[in-house]
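Visitor: What follows is a set of structures to go through.
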Structure I
Amino acid sequence: MDPEERGRRSVEIQERVIELPEFRKAVCVAAYMALPFEVSTIRIIGEVIAREKTLALPRTDWDAHRMNMVRVEDTDRDLVPGGKGIIEPAGDATMAPDEIDFVVVPGRAFDRSYNRVGQGGGFYDVFLEALRPDCVTCAVAFDLQVFNSVPAEKHDRKVSVLVTETEVLRATSLP
């Protein structure tokens, strides 16, 4: 997808997320700073800040193979380049998983059973497992990333909502 098309579709996806009732009622939202090939999250992040919700972004400890969500108040001041070129929070205000109400989840591929294929490190699977059962996990994806099925293993965590530029899919129940 060319950058202009990716940008247009990213805006459509983000607008759908911002309109979700689950997003509107969330007090603490965890998101991520998108890589160039991913759905942009900058509008979602801007809305979280504008609505005075708590924003948490991931910081990865590559050596410990762990990802922590860190509170961010100002994206111009609180973010720095991290490992592997990923923009991460500079601060130390780690958020406990049970403080988070809504998570914007990245991935490479998704299916209509709410499975996701990430970057292969398992960081998000571990993080998603630690969340409260009522926390909304919202995957954002381009339509071309959604398949009838993707490989899923026992340790892989499903998402509860999948948002693309043309649809919003909600899981009725997750194991």
Structure II
Amino acid sequence: MARMATTYTHDQLEALKVAAAESNRKRAHLNTHPSLDSPVQRLFVAMHPDTYVRPHRHPQSNKWEMMMVIEGSLDVFLFDDAGAITSRIRMGGMHTRALEIPANTWHSFVVTSATSAVMLEIKEGPYIPATPQDFATWSPEEGSADVPAFVDSLRQCSDPEVTLSE
């Protein structure tokens, strides 16, 4: 028997946005891969404008990430090892719609739309939980009183929009 196509509806993504708004971290995931051991990880991520994604990297050589904005807008920031911004990629709307971040690249996201942003993320599996070494020591920890100022500094970054293809 042929396998049926899997669909992801507007209502599912709306529910994901509600879950993000109600969560402590202001983001929520809808995994579409069958298990954390799957060789390809696929997930929708809803992020409320108040979320903080601490700059991090995936040091394994096969841990690239591809993301596509489905709704809303966000800025992706790439950093060097010292924490200097090397790229700001505006995503959504008339800007970049899809992006692949190479393995071992420091990165973070800031939601720029007034309401939640939703993206589809695809990466090689299996899932490997982040360790403390995967988070940038030059960035505040989640929950720190320094988070709002750090996020504001990213929002105020005056660097021109850059894309990885430039």
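Visitor: If we compute volume of the Cα convex hull per residue in Å³, for residues 48-135 alone for structures I, II, which one ends up with the highest value? Please report the intermediate quantities before stating the final value.
Guide: Numbers: I: 120; II: 95.
The structure with the largest value is I.
Visitor: A follow-up question, please. So if we calculate FRET efficiency 1/(1 + (r/R0)^6) of positions 88 and 152 (r between Cβ atoms, R0 = 30 Å, to 0.05) for every structure here (I, II), which label has the highest result?
Guide: Once FRET efficiency 1/(1 + (r/R0)^6) of positions 88 and 152 (r between Cβ atoms, R0 = 30 Å, to 0.05) is worked out for each structure, II has the highest.
Visitor: Taking relative contact order in percent (Cα under 8 Å, 6 or more apart) from the coordinates of each of I, II, which one would give 27?
Guide: Going through each structure in turn, the value belongs to II.
Visitor: One of I, II was used to calculate mean count of other Cβ atoms within 10 Å over residues 96-103, giving 16.0; which?
Guide: II
Visitor: When helix-only ellipticity at 222 nm (-39500 (n - 2.57) for each DSSP H run of 4 or more, over all residues; to 500) is computed for each of I, II, which one produces -6500?
Guide: On the way: I: -6500; II: -4000.
Label of the originating structure: I.
Visitor: On distance in nm of label points 7 Å out along Cα→Cβ at positions 16 and 104, which of the structures labelled I, II is highest?
Guide: Working: I: 1.4; II: 3.1.
With respect to distance in nm of label points 7 Å out along Cα→Cβ at positions 16 and 104, the highest-scoring structure among I, II is II.
Visitor: If we compute distance in nm of label points 7 Å out along Cα→Cβ at positions 24 and 40 for structures I, II, which one ends up with the highest value?
Guide: Checked I, II; max of distance in nm of label points 7 Å out along Cα→Cβ at positions 24 and 40 sits with II.
Visitor: OK, next. Hey, distance in nm of label points 7 Å out along Cα→Cβ at positions 8 and 32 derived from one of I, II reads 0.4; which structure?
Guide: II
None of the figures in this text is laboratory data; all of them are computed from the coordinates on show. From a predicted model like this one, the values you see are computed outputs, not experimental measurements. Cβ atoms are built from the backbone, for glycine too; each structure is taken alone.
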